[in-house]
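For reference, the structures are reproduced in the following blocks.
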Structure P
Amino acid sequence: MNDGGPSRTALTAALMRAVHTRLDRPRLIDDPWGDQLVSAPEKAALCQRAMDGADAGTREWLRSLGSQQAVIDAVLRAHPTYGGVILRSRYAEDALERAVAGSARQYVLIGAGLDSFIVRQPPFARDLHIFEIDHPATQTMKRQRLEECGVRIPPNVDFVAADLTRESLASVLARCNFSRTLPAFFSWLGVTIYLSRDANLATLRGIAASSAAGTEIVFTYIDQQVLEAGRSKALEKMRATRAALGEPWLSGFNPATLASELEVLGLRLIEDLGSLELQQRYCAGRTDGLSPGTSGHVAHARVATG
């Protein structure tokens, strides 16, 4: 899926967070870094793809916006995944803050992409040991871009290069400075849909087996039913688009059986929010149309104590 730097999904998610930070009110997250970390050629390519894929009327409207930035902003805010990207980040960082107020002393971002938490650490995170686990090519590119922005990597951050399609998470955690005796918090956002069911279960099992009791994880997933052919024309179109870009959707989870599946792996489900619950928690009273979409879930689980 990735052999030369951040995936298009990672680039788009970073830009979405930046667009939200600039344009949406009230802000749910404050993350402007995508505007700096995504390169000018990547932005131009995104704009061109949007133009190429639009019908004549939409293309004319996009041209009338007058600038590449305005086109990118409009296209991303209209994308079906826009709200989900914003809400999952807010939920994960809310849960992280609560975990740190308890016992969590390590923060592990799996498939970190261009997430900018390491450079915008709030006061509650300053004593955390933060691990970014991602594909070597993505990490190299990210570190280069941070350096170009004049960013010095904070001393509490470890980059852990790993290809999780070839190495288990348990193996990755065993070879870095991650402590099995200190409670941790794992964030795994926007990834499970691109992995096989076996790979997803192995990663969750690895977290449970490698971590202290009380360790927590927030991860996103898609309802497995929507991956069945014919469920939604819009989603089938999105799925075909991702596949054409080399990022096929592979698997989801069944919300009805998620708790029991996690229990077998050594995890206890704390919360599983679908679109309605996310809408009620974060979007009530908004007038900008921000919504989480229809099929994504954010799950929160804890390593069982036995």
Structure Q
Amino acid sequence: MPVNNYGVSSMVAKLQRVALHAPGSKLRNADVHQWHYGRSFDPQELDKDYQAFVSHIEKAGVEVLWMPENTESADAIFTYDASLMTPQGAILMKPGKALRISESESHRVFYQSMAIPVIGQVTGKAKCEAGDTLWLDDKTLLIGRGYRTNEAGITQLRNLLGDQGVAVLAFDLPCYQGEEACLHLMSLISLLSDDLALVHKTLLPVALAQLLSARGFELLEAPAEEFDTSGGLNLNVLTLEPRHVVAINGCDKTLSLMHNAGCKIDTFSGESLCIPCEGGPTCMTRPILRGINN
């Protein structure tokens, strides 16, 4: 059978192709209050910080696909959320943040231009962001039920993935800082390899912690103070391959935890973009191909 140029069912298999959205005019001119951005947001510095992030991906040999500029959403740079890649193609999500609704159609146009099939879409009153999803293995997708993803969205995603034999397991997320703040399932956990996870255990759903332990995961408990000072982004790391990650710098205790667990870590500054805009290295990627898809 031919090898496809798309397909994802893992958080840690070697990343081969990824879709990115470069900083655009809507982001540079964003109203920080409207978009819920923090005080350190700096349009003058974000290009430098973003390019440092991209360079780590390119040095790892990952093929970068650039999405066309979305002129309606400042958050379009966070390409993870508006679609979910599966082994059979992409599912268009429906962002729970109303300002991001246009991103799903942008993702559709991108996939059509790349001849990647779109196999479904979350519609109606459902809300579902891919930041609330996590591939535990190739037949298990975890999803967080919270302010950005509702029960209707979970039901639709479960139906769309059922044809692929994928089980969707849902977990309730904490309120934490409220409806306006961004707290995804992936704000609380990042898989670093098939047996290693970085977590904020005090906010992690009990059933999820128990599931990870039953699956043989070692849980690295990131310090709560760094979670608070980084807006949760000490936990938001991009795994390029098992135990090789990209993370923001400045969270020294969290970085030491991963280093001591045998991880290779590439870092960049999150001050101008990631921390104020509530999106880390994983959020700024839409993995298109992980591992080998036959």
Structure R
Amino acid sequence: MKVPIAWPIRGGAIDLEPWALMGVVNATPDSFSDGGLHLDPAAAATAAVTMVEAGATVIDVGGESTRPGADRVDAAEQIRRVVPVIESIRGRSDVAISIDTTLSEVAKAAIEAGANAINDVAAGTEDPAIFAVAAETRAGLVLMHRRLPPTEDRYSDRYDAPPTYSDVVAEVTSFLLDRAAVAESAGVDPAAIALDPGLGFGKSVEQNYALIARLGEIATLGRPLLVGASRKSFIGAVAGVAEPAERVPGSVVAAVVGWSAGARLIRTHDVAATRQGLEVARAVLGATPIA
């Protein structure tokens, strides 16, 4: 399996060896886990710096909750939320920043404020112009699989009937390859495109675990692979944990399994705990067994 060792972004590249931790800073009042915690730019910057000190190499800033059932937020409001946060983080750290948005106008404003990459959970299906922004600014670009917008989606453990896939891994992989091809045709550097299978988005609990178990099949595509299982409902479903903030141990296990399968970008709310789990896994895998 050929795993990329770097992810080109605006202004440089992210070292993916042995991993790159992406800390979550949501400038939203309604995100499922950290909603309301980072609305103040100074508080958001402090949280980001703390994450960097704990081992984060990317800070993912969002101004619209993507949790199932969330209301949509227009470009002007997203910009109002995220630009001061990005500027505040940039004033205190040179850490790479990604903007979590599906809208080209927001992506452009965020990059002008100091962001280096675009994390598009709609993979350009909501606003294809986002590809032109990525190409023109030479920003890194994450393309994620999801079937439905937040207003139509459900938590993985709350579907009346599970989403229908003939083979969830094959269909997710095909979608991501198709979207990457569209991005490349718009001028995005192929090496700058990272793929995200979209754990927790439009998948049942069982389908999410099928994706985790077979992440290696997506890693064989040879592109940077991002995994974002942090605190999600499918973690709580099998662990019997209702409160997202209490799902850290399960989230760390999912991150470790994802990393061992070839994912090198790990998106997490809990940078210190995730790094500790990954460091232990690396030590175990690198140890010489006693005869």
Suppose you compute distance in nm of label points 7 Å out along Cα→Cβ at positions 87 and 215 for every structure in P, Q, R: which one lands on 1.5?
Q
Candidates P, Q, R; distance in nm of label points 7 Å out along Cα→Cβ at positions 15 and 127 computed = 3.4; producing structure is R
If we compute distance in nm of label points 7 Å out along Cα→Cβ at positions 23 and 255 for structures P, Q, R, which one ends up with the highest value?
P
With Rg/Rh (Cα atoms, Kirkwood Rh), for residues 167-262 alone coming out at 1.04, pick the structure among P, Q, R it was computed from.
P
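Laboratory data are not the source of any read-out in this text; all were calculated from the coordinates shown. What you see is a predicted model; the values in this text were computed from it and never measured. Cβ atoms are built from the backbone, for glycine too; each structure is taken alone.
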